[in-house]
Structure P
Amino acid sequence: MKEKKHLFFDLDGTIVDSSPGIYASIAYSLEKMGREPLSPEVLRTFIGPPLLDSYLNLGMTAKEANEGVAFYREHYRQGALFQATVYEGLPELLAHLSEENQLYIATSKPEVFAKEMLEKFALADYFQGIYGADLAGERDSKAKVLAYALEGAGNVAKNRSWMIGDRKHDMTGAYANQLSGIGVLWGFGDRKELESAGASHCVATPGELLAYCEQI
């Protein structure tokens with residue numbers, strides 16, 4: 001019998017387009033802090049990396065960035081969390097892949113939010129485990145989140161494990177944990193970003209991802 005594959009999925013930009021809720025929460029936080037709204041180009045950079053890093057990248061001090069994160073989460077947990085849509089074809093992809101493989105979530109979104117979102121969209125049951133960042137900021141990189149997910153998944157063979165995501169942080173996190181990374185092109189990163197970060201393969205559609213996962 002062929003050994004099962006272990007597939008670790010990013011969430012935002014890979015399974016769901018969560019940009020409406022994220023952008024609204026960023027706007028709320030900046031308004032509360034008396035700052036100007038961001039351009040669409042800068043807003044896009046918030047999806048993928050740890051949230052605190054994104055605020056720091058705006059030139060904020062650590063204190064200001066933590067304040068921004070707090071305002072963001074205040075708005076996000078009040079309902080913006082569910083201002084998201086599942087990408088077309090993803091439920092069918094997950095249903096198919098989960099029949100013969102072990103699926104997990106490894107996201108920089110706080111774990112509590114990730115679980116709520118996946119339950120809301122009736123996707124949680126496809127995953128053996130849902131792993132994310134913690135609200136205290138200890139798991140503050142994709143590498144740390146993925147290490148935590150691997151620990152939670154048990155003694156999985158790394159040569160039978162892959163990280164699937166749409167941003168460079170997913171690929172560098174995979175490399176840091178000795179996994180191969182698969183880049184998806186329907187999210188918020190592009191082929192150049194993903195390949196430069198070490199993606200072993202990139203796919204343009206859920207159908208391509210299914211076909212690739214079946215052959216590896």
Structure Q
Amino acid sequence: MPTVLVTGANRGIGLEYARRYAADGWHVIATYRDPATAEELRGLGVETHRLDVGDFAAIAKLGTRLGDRPIDVLINNAGLYGGEQTFGSVDTEDWMRTLRVNVMGPLKMAEALCGNLAAGRGKTIATMSSKMGSMADNGSGGVYIYRSSKAALNAVVKSLSIDLKPMGIIAFALHPGWVKTRMGGPSSILAPAQSVGALRRLIDNATPAMSGRFYNYDGQEIPW
């Protein structure tokens with residue numbers, strides 16, 4: 001039975017990943033930060049662990065608890081949007097918290113679980129980024145906290161693709177589209193099921209040629 005670990009799996013895109021992988025017979029290891037919002041996740045019957053990806057000691061403890069269990073796919077999904085993001089109004093403490101979760105957390109997850117991934121058959125790290133992190137695609141400015149965190153995350157993914165290549169692990173970034181989640185807001189256009197269905201096709205058919213690259217949910221490559 002293949003194994004997938006999904007962070008931020010208590011709602012939205014993460015919950016849809018957990019639901020779909022479980023329905024397909026995968027062993028799902030799902031993490032959540034707030035127990036008050038994890039009831040639906042626990043109802044799936046998957047393995048759950050409370051985890052704030054901004055708490056690096058907790059990530060290390062999770063790695064210890066999982067031991068040497070093989071993991072085929074790690075999906076770095078947990079993330080923050082951040083607060084006020086217009087020029088002249090950015091809260092630097094909020095910015096640092098967002099960077100800690102969105103950028104440093106996925107790196108620490110890779111460090112803690114690279115041995116598990118190397119022992120798995122899939123050897124895949126799929127990281128949820130955003131088109132807003134594309135420097136080439138930024139034509140509207142603003143959104144300083146979220147944009148900068150996703151741009152930095154993309155740099156982390158690119159380096160992971162190089163540093164973990166000797167272990168046979170591939171790493172790539174994904175843009176899920178504008179999804180109807182709490183972060184996406186009421187104007188978003190994609191249901192989580194639509195987005196994750198398309199993303200699953202990319203993840204489940206990942207090849208070494210995809211490593212170090214950035215893809216839209218529909219498979220189109222996005223420039224860094």
Structure R
Amino acid sequence: MHTELCIDASLHRSPRITSVGGLAGRQTGADTVHLIGTAATPLGGDTITVRISVAAGAHLEVRSVAASLAMPGGQQRHSSAQWHVEVGAGASLIFDPEPMVVVSDASHSVVNTIALQQDSTLWLRERTQIGRFEEASGRWTSAMRCDVGDSPLLRHRVELGNGSISHDALSAPLSMSSTLQYPDDRASEVDLRGGSVRLALAGGGSLTTSVGRLLPPSDSST
């Protein structure tokens with residue numbers, strides 16, 4: 001199944017939402033949209049394309065009502081998603097969906113493409129968990145590309161699960177929480193005990209990443 005969802009926010013009007021497939025959006029506040037699953041997706045072989053546009057001067061919050069499950073299909077185990085985010089001049093976006101859970105034997109990949117302006121504001125969090133209770137054989141890959149105007153801000157890629165670069169005898173994390181914040185002038189900081197690092201980006205902003213066995217229950221929204 002192929003799913004497409006578009007959310008278009010402009011100043012002085014409600015967000016416009018169009019969708020086909022297994023994912024929809026519902027306006028739950030003046031500037032808030034919650035993502036809602038309308039069918040079991042992603043299954044192996046499924047593709048998802050989401051476009052979020054926040055026009056100049058507008059504000060938008062995108063959240064979800066529940067965690068998503070990536071599951072293997074009858075013929076294929078891999079599914080994929082592409083998220084295209086554009087935040088205009090003087091506009092702001094908070095993007096904070098519930099985690100993606102990649103169940104046993106499933107594989108899911110995500111590509112995030114983000115375009116900002118110099119005076120845009122962004123708080124974007126991505127969370128994933130490999131496996132449900134006592135499952136550990138799923139695999140997840142995420143790539144993030146973010147530009148401010150014509151200048152690159154971030155190029156980032158993470159893999160989790162069996163067969164991934166991060167899965168070895170020394171460390172095999174099964175969960176990740178990653179937050180991209182722009183602007184942010186805080187210095188870089190490393191928490192070895194907590195398994196997290198905040199990286200100050202050369203173009204402004206920060207990327208905070210934490211990995212572990214399980215997502216912490218206290219990993220609450222902004």
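Rule-based calculations on the coordinates, nothing more; no lab input. None of the values given here were measured: they were computed from a predicted structure. Cβ atoms are built from the backbone, for glycine too; each structure is taken alone.
Structural remarks
- When relative contact order in percent (Cα under 8 Å, 6 or more apart) is worked out for each of P, Q, R, structure P gives the greatest result.
- Identity of the structure behind 3.2 (criterion: distance in nm of label points 7 Å out along Cα→Cβ at positions 110 and 142, calculated), options P, Q, R: Q
- For Rg and Dmax of the Cα atoms in Å computed as 16.6, 60, the structure of P, Q, R it came from: P
- Identity of the structure behind 0.50 (criterion: FRET efficiency 1/(1 + (r/R0)^6) of positions 62 and 94 (r between Cβ atoms, R0 = 25 Å, to 0.05), calculated), options P, Q, R: Q
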